[in-house]
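Structures follow.
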Structure P
Amino acid sequence: MTPTSPWWHKERHTDRRPLLLTRNRIKDAFRQWFLDQDFIEVEPGALQVSPGNETHLRAFTTEFVSPADTRHAIYLHTSPEFACKKLLAAGETRIFAFSQVFRNAETGPLHTPEFTMLEWYRAGNVGDEQYTHVQNDCTELVALAATSAENAIWHWKNRSCDAHQDSLLKTVPEALAELFAIDLKGTFDAGGEPDRGALAEAARRGEISVADNDAWGDVFSKLMASLESRYGEIASLTTPDGLERSMVLDLYPASMSPLARLAERNPGLARRFEFFLCGIELANGFAESNDPVMVRAGLIKQMNEKERIYGERYPLDQDFLAALPQMPPASAGCAMGFDRLVMLATGATRIDQVQWTPLSP
């Protein structure tokens with residue numbers, strides 16, 4: 001049966017079914033893992049007044065019609081983040097959700113307009129303990145997925161990875177210095193504000209093409225795209241048997257992380273990490289900021305950039321901003337692309353191979 005046959009064709013479904021049953025085993029194992037640690041499963045609504053405010057995420061817009069026939073725009077969420085943080089403000093301390101999320105203008109082997117996001121939060125009152133916890137959670141969940149799939153060696157393109165290995169922890173400044181000889185902290189001023197000219201000059205020295213109209217964020221995004229394609233060159237990432245381990249890439253620029261808590265003693269950086277395996281970003285986590293003034297300003301900057309690039313912007317969720325000060329001050333959360341993880345664990349080559357009813361445009 002050809003890959004162009006509809007997913008519901010019996011022969012094609014027969015081919016996909018073992019992957020889908022493995023998906024279910026992984027999901028059951030994850031759910032039990034969270035419940036064993038006293039997490040509560042929640043079900044965030046998909047319809048929201050704001051879909052999220054990341055510059056490059058594009059949402060699906062629909063219309064709410066009231067019984068009085070008044071109408072206003074409403075959105076399918078790009079993440080359950082705002083809803084989950086409201087639950088932290090309401091008093092929940094450990095929550096997780098398997099949420100269907102929606103992102104427009106995304107399609108390909110690793111992207112689809114609708115997918116499953118696993119999101120979880122640990123609430124705390126002091127220190128970075130919860131933030132370290134969610135980083136470690138990523139490593140444990142990958143190992144659990146490998147056990148559930150009975151497959152510890154995962155492959156993607158020309159990379160092979162051991163899902164049972166401990167993760168390598170690197171900061172973004174360390175990785176950029178190692179791969180491109182770039183001093184990221186040197187591209188911030190004394191107050192931690194990004195200097196576009198300094199980053200552009202450093203990027204060009206690292207043989208990254210920079211356009212005259214690229215903003216600071218554009219230059220940083222180009223650097224990260226190159227870093228993601230080359231991070232296999234980082235020392236200690238490869239184990240003695242020639243397999244890569246997963247990597248936690250920590251401390252992102254604060255200007256690119258409006259929802260994350262600022263990093264003490266690191267002006268211009270925030271307590272945000274991304275989790276990579278086989279060259280694929282699997283998760284994105286924060287030490288959560290509960291400063292509504294800082295978060296509002298950061299989200300507005302993101303929307304200004306979206307309007308500059310795409311000619312559109314989304315509203316802010318005022319309820320979310322009002323809830324932020326009620327969150328425990330040292331909370332942390334993480335969002336993991338569940339379909340991507342299942343794809344790696346099963347050896348699938350496209351994300352739609354591990355979705356029960358993928359979209360057929």
Structure Q
Amino acid sequence: MTASGRVVFSRMDEVVFGRPAAEAAAELVTRHGAERVFLMVSGTLNRETDEVEKLRRALGNKCVGVFDRMPAHSPRSAVSAAAEQAREARADLIVTLGGGSITDAAKAVQLCLANDVRTPQDMDRIRGAVEVKPPTVRQISIPTTLSAGEFSGLAGVTNEATKVKEMFRHPLTIPQAVILDPEVTRHTPMWLFLSTGIRAVDHCVEAACSNESTEFTNASCLHGLSLLARGLPRVKADPADMKARLDCQLGSWLSMAGVASGVPMGASHGIGYVLGAVFDVPHGHTSCIMLPSVMRWNKPVNADRQAMIASAMGHPGKDAGDVLDAFIRGLGMPRSLSEVKIGKEHFDRIATQAMGTPWIPRNPRPIPTPAEVKEILELAA
């Protein structure tokens with residue numbers, strides 16, 4: 001029987017790489033005909049570097065506002081505040097400069113503006129709704145980390161009331177364009193750059209190991225993985241190596257071929273959502289801790305796919321879980337739940353809540369009950 005499947009392409013127009021971010025952004029704004037650009041940026045970059053000022057100068061009087069108060073995990077209250085500011089500024093385009101929380105928050109802001117959502121509670125109307133109005137104010141993103149959320153139409157927003165990370169989505173929330181400039185990542189703390197690099201590794205690995213992967217997504221994800229496997233240690237050894245930084249950025253872009261075209265992630269992402277929302281563990285660290293254990297637990301059903309992972313990382317014939325474990329340790333990242341102060345007394349809650357994420361039901365090795373999640377957590381303890 002021949003293979004059959006479907007690869008869905010996103011509504012992103014272009015990716016610009018290796019050029020100064022401010023210059024590229026100004027060109028894109030002109031080409032898109034935007035006149036009222038609202039910036040959503042990292043507060044640290046705004047206070048401690050001139051990157052935001054360079055962007056403002058390049059945009060000139062088209063810049064109509066700056067929001068720089070987005071906490072980690074994109075809480076609803078901050079998303080709502082940003083949407084209100086963008087609405088008052090009559091923005092016709094959002095440009096983001098910062099990490100994944102800012103990128104995701106801007107996607108949610110697009111939906112708030114289109115659907116007249118004005119309070120955190122009102123966001124219930126657009127969460128998972130089928131009949132949401134499409135965004136009319138689109139987004140251009142300049143990422144400073146490697147978690148690569150700018151390449152998907154999914155936005156993860158934390159509901160502070162329930163401490164649950166919720167998904168907001170629409171095909172048009174994906175940025176119209178992404179600018180990959182290695183220079184703007186120089187200011188990103190090394191732990192954050194490297195750990196979000198492992199987040200991108202996690203996208204590559206879980207997509208290539210998925211039962212629903214395709215040859216197209218495998219090609220992108222395995223090449224992305226090889227770029228990340230080479231680039232991350234080089235950046236750690238020499239933070240001024242811009243070619244290595246760009247290799248990592250290109251690897252993180254390729255890592256999203258699976259997610260963006262509909263290939264599901266697995267248990268590492270599913271458990272990671274809970275660790276982030278409930279215990280405030282940074283996203284990159286959730287992947288550092290969970291991915292090798294998930295691989296080991298899944299190996300009985302997909303050893304052939306895991307062999308591709310080890311080869312892409314330069315270790316053909318080795319166990320992929322061991323290769324990932326050693327690689328993550330070599331970057332100085334946490335490798336166990338105990339290192340982020342999560343003890344076994346929390347495993348029941350994590351396991352139960354993880355069952356409600358989109359990814360646990362589509363893990364390559366079936367996870368019918370919280371008991372199987374607890375087996376993985378024990379491996380990562």
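Here, each number is a calculation from the coordinates, and none is a lab measurement. As the structure is a computational prediction, the values presented were derived from the model and not from experiment. Cβ atoms are built from the backbone, for glycine too; each structure is taken alone.
Between structures P, Q, the calculation of mean count of other Cβ atoms within 10 Å over residues 88-95 yields its largest number for Q. One of P, Q was used to calculate distance in nm of label points 7 Å out along Cα→Cβ at positions 48 and 120, giving 2.6; which? Checking each candidate, the match is Q. With relative contact order in percent (Cα under 8 Å, 6 or more apart) computed over the structures P, Q, the top value is the one for P, the highest of the group. Ranked by mean count of other Cβ atoms within 10 Å over residues 128-135, structures P, Q are topped by P, which has the highest value.
Supply the structure label, taken from P, Q, corresponding to helix-only ellipticity at 222 nm (-39500 (n - 2.57) for each DSSP H run of 4 or more, over all residues; to 500) with the calculated value -11500. Computed on structure P. When FRET efficiency 1/(1 + (r/R0)^6) of positions 24 and 336 (r between Cβ atoms, R0 = 25 Å, to 0.05) is computed for each of P, Q, the one that comes out at 0.05 is Q.
Taking volume of the Cα convex hull per residue in Å³ from the coordinates of each of P, Q, which one would give 131? The value was obtained from structure Q.
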